Structure P
Amino acid sequence: MLRRRNAPVHRTVDNLVLTPRDVDFDWASLPTHWVPGEPFVTHTINVLHLLLPAGERWFVDVFTQALPYINDDKLREEVLGFIGQETIHARSHQGVLDHWKAKGIDTDPYVRQIDWMFFKALGDRDLISKRREEWLIERLAIIAAIEHITAMLGNWALNSPALDAAGADPTMLDLLRWHGAEEVEHRAVAFDLFTHLDGRYLRRIRGMTVTWPIMLWLWVRGVVFLMRTDPELTGLRKKARWRYYFRASRRHLLPPANEIVRGVLRYHRPRYHPLKEFSTGQAVAYLASSSAANAAAV
């Protein structure tokens, strides 16, 4: 059986319920470069749409397998809320891929590789008893690490006025900020679930050590793929360069590398907890103002 630590579960905010918001987005008028004149910025952020549908379906599968081992009622409720939110995240980002395909932009070659990684390399294995439980815990440690990174990105999206100033498409900004706000809102759930069922420091750090370089590698490959696939770019404009990233991050159109590195390093602190990061109040306030979230509440 799993080594349940029965550690106290940190609460995000008293009486806060993680509510799946059944949002819908209309992409009919979305331009290919939804940050005007910034194809590299557009496609660097667009990698989210390539990674998240499969990744978040995988999160849901793994968390569903963990449900029988939870003996904290409040944590179980939060895990169920997390599952509901992640299900809608996956569907919402898939909608962007479907829109691109209708316009002749085929992302299937890259997405198939992402599906393989999550559902083959990190999928269920034919294991028995203790080894099956250990594999579940390893994957929960990876998800906790990913959720720390997505919460960092979500917090950046909520605090990125440069995108508004650059004329970014408002529907895409609402998708990014609605999703980012929910990532901040539920940022502690994966960590608390891992802590509840195991929580060993070295296993937690191993999860991040495996996760961040793979995510960086996938992101770089995703940007290169999208730039090459973009039908509106020709010749040298199809090239992705590191200097484009540093130039855009200095203008606050992309998250600065030093902030990402510092955020990853904070995860390694022995007394780290997600609730010491970011603002639940800011996330909830955005969700109360989001056009898509408000329409879903009607």
Structure Q
Amino acid sequence: MNKQVSIVTGGAGFLGSHLCERLLKENHYVICIDNLLTGSLNNINHLFLNNDFTFIKADVTNFIHVPGDVDNVLHFASPASPIDYLKYPIQTLKVGALGTHKALGLAKDKKARFLLASTSEVYGDPLIHPQKEDYWGNVNPVGPRGVYDEAKRFAEALTMAYHRTHSVDTKIARIFNTYGPRMRRDDGRALPVFINQALKGEPITIFGDGSQTRSFCYVSDLVDGIIKLLFSDINDPINLGNTDEITINQLAEEILLQTKSKSKIVYQELPEDDPKIRKPDISAANLLLNWHPIVNREEGLKLTIPYFQ
């Protein structure tokens, strides 16, 4: 049987690298494209030993050229944490718009499946809870976070336009908070920051009063959902995430407990437009993909904390 050829843009990032690894295990030939703006070769160094893996350093907002047949294009290129997209606002908008356009053009040209890594941030600071796929969101387009939120919303609109106009077989994964090994220490998201601070004995910094909620999904569960979605016949957006919702205060306490840290918790001002609540409704993924997370947070943290040590 011929191997499927899969392209992963942003494949040297946290999620992209786990996805490359999984596709190789599923007997795909994987082409990873990344400009290393926020990705790292450290995430994929172990994959270079595999003859079915190729890395191309390139900026997908310029062009994507890959000779030969391609079966799947998975577009994961984008800064994804607030610290990154606030540092690289224009690059974030460009990769959401121009990068998605180039990736979709490649999928169209190669008659390949296309999967967009979208985000729960398309819901903004939501007015309904939990968030379901038919909710249109509450996003501030001109706020500092708008560069990421609107880039992904535009990417979704462009993806559906290619599906409707050019009959490209497209998928849209709305990814909720995901964690695991290979997250960057300095990526600004609560979970890696808390683990790093706890391990160093530094104060745990919580923005706001810590009552805001998040739902954390372990990376292997998320990748399972991505693979199931890729090979499904679903073209509408699908939420992928864990429904176990906790406050940021609870997360800090759990990390202090698991790391046996003596760190104290300190509070700082909440950033502008930071969502107060976040929890996916995954009934569609459950029903249509037979997917639900299986790794609980205690287990996931036990798999993640040693990476930071």
Structure R
Amino acid sequence: MTRKRYSWKLKNREIQLGDRTLIVGILNVTPDSFSDGGRYADPDRAFARAIQIEEQGADIIDIGAESTRPGSARISASEEMGRLVPVLKRLRDKLGIPISVDTYKAAVAEKALELGAEIINDPTGLTFDPHLAKVVMNRDAGLILNHMRGTPDTWEKLAPLKDVMGTIAMELEATVSRARLAGMDRARIVIDPGLGFGKRKEQNAEILAQLHVLARYDLPLLVAPSRKSFLAQKTEQGTTYATAAAVTAAILNGAHLVRVHDVAEMAVVARVADAVLEYSG
């Protein structure tokens, strides 16, 4: 398919999307994330990892201070900021790439943007805190709207969606409408179909195959398959290979950005997939 080009507006820069796939490198500063919980909870280690992520080829770094792994419990804004703020203070003016913060809380977003973040990645699609969009709008930041079904502690109990892409498309449209009603400029919004996030294992492959359904909303698309449970293999290396396959599928089906843990490896994957995509239109 042909991937449309966009200019994603942030406060102090515009990011061109569509010429090549952009790599969003993940930095979790949590004690309980499913794949790297606790590894970067120390601010010094988080700082070093952030610098490494940029050196490995990431175009954006996405920092998360609250886990959304299946079964995880919610934490307070003060606890989330206690993990996040020291890292943002260390990183301020130290990176050449934009910082995104993965949060659904308006108070956390406000503080993160004050400390130099340029993008808020809301894993709940404005369903947990409706004030978030107004905070992002007031700061002229970018906003990633992810589709989430239910909550992490209820995902295992949810039945499969009867029309997975129809439901995601309809609910993302409603999410974008909420953001627009809060004053968000469409040029600042990116959407994410939310692989995992309440979908059954087999339905994630369907989402990757049917990403083109979301093109009708005329918004850039981020896909985050990295190390998701539906890709889990018996070895870490096997899971990395499975992630590479999912990243390739996402790009060939229209993703503008991919959110990944293994930045250096997935940057290579993206370059090859982009070369294939160039001849597939």
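Taken together, the values in this text are just the output of simple stated rules run on the coordinates, not laboratory data. Just so it is clear, the structure is predicted and the values come from calculations on it, not from any experiment. Cβ atoms are built from the backbone, for glycine too; each structure is taken alone.
Tabulated data
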item: Distance in nm of label points 7 Å out along Cα→Cβ at positions 102 and 262 from the coordinates reads 4.2; which among P, Q, R; result: P
item: Of the structures P, Q, R, the one that 16.6 was derived from, the read-out being mean count of other Cβ atoms within 10 Å over residues 22-29; result: Q
item: Which entry (P, Q, R) yields the derived value 31 for relative contact order in percent (Cα under 8 Å, 6 or more apart); result: P
